[in-house]
Structure I
Amino acid sequence: MYEWVTGLCVSLGANPDDLVPFDKYANAALSLQNPSSAARAIDAGAPHIERVDRLVQCIAASRSQQNPLLDNIVSTVDQRLEKNRKA
């Protein structure tokens, strides 16, 4: 997923040298103590959250790109938010 998003960023004009390498990103993630704020908000019943997953999906679609893993993530978050809205 990381490499696919990196490719999308580069296709939009990003300089690959300006992007954080995956290894550095992954190592930083190891020190995280808590789930992301989005995950905590969903778990707490938030009906709406800011969506980077949906943003990346929309940008990709505008360039005729699609990723099944991203689509699955978007669908999962959509379902959880819909459940929260109905609660």
Structure II
Amino acid sequence: MVVDIPKDIQTASIDFDTSSTLNINAYRERVQSIVNNRLSDEDCARFFDYLKTSSRPLIYSGGGTMLQMRAQELRKFSARLQFL
């Protein structure tokens, strides 16, 4: 799944009342479910085996990779998996 948020929305300025609290129970529950369901070492190994043996592997990396100066790390990761 890809969720693309238009640039004008991403960069919009809004007024936010920082004295109020935002109760986001569904978000907290989702984060907790992710924390509680970590992949086992076996599942991780299986994932990377699938990735390495894929005939056309793809790493879909967003603009944050460049903004955070992480392009070199992504290249190293790709090389380690022999994608390059």
Read-out distance in nm of label points 7 Å out along Cα→Cβ at positions 53 and 69, computed value 4.0, structure in I, II = II
Value 8.6, calculated as mean count of other Cβ atoms within 10 Å over residues 37-44 from one of I, II, is from structure II
Quick one: distance in nm of label points 7 Å out along Cα→Cβ at positions 13 and 29 came out at 3.8 when computed from one of I, II, so which one is it?
-> II
Any idea which of I, II comes out highest on Cα Rg over 2.2 N^0.38 Å?
-> II
A value of -14000 was derived for helix-only ellipticity at 222 nm (-39500 (n - 2.57) for each DSSP H run of 4 or more, over all residues; to 500); which structure in I, II was it taken from?
-> II
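Any read-out appearing in this document is the output of simple, stated calculations on the displayed coordinates, not a laboratory observation. Just so we're clear, the structure is a prediction, and the values are computed from it rather than from any experiment. Cβ atoms are built from the backbone, for glycine too; each structure is taken alone.
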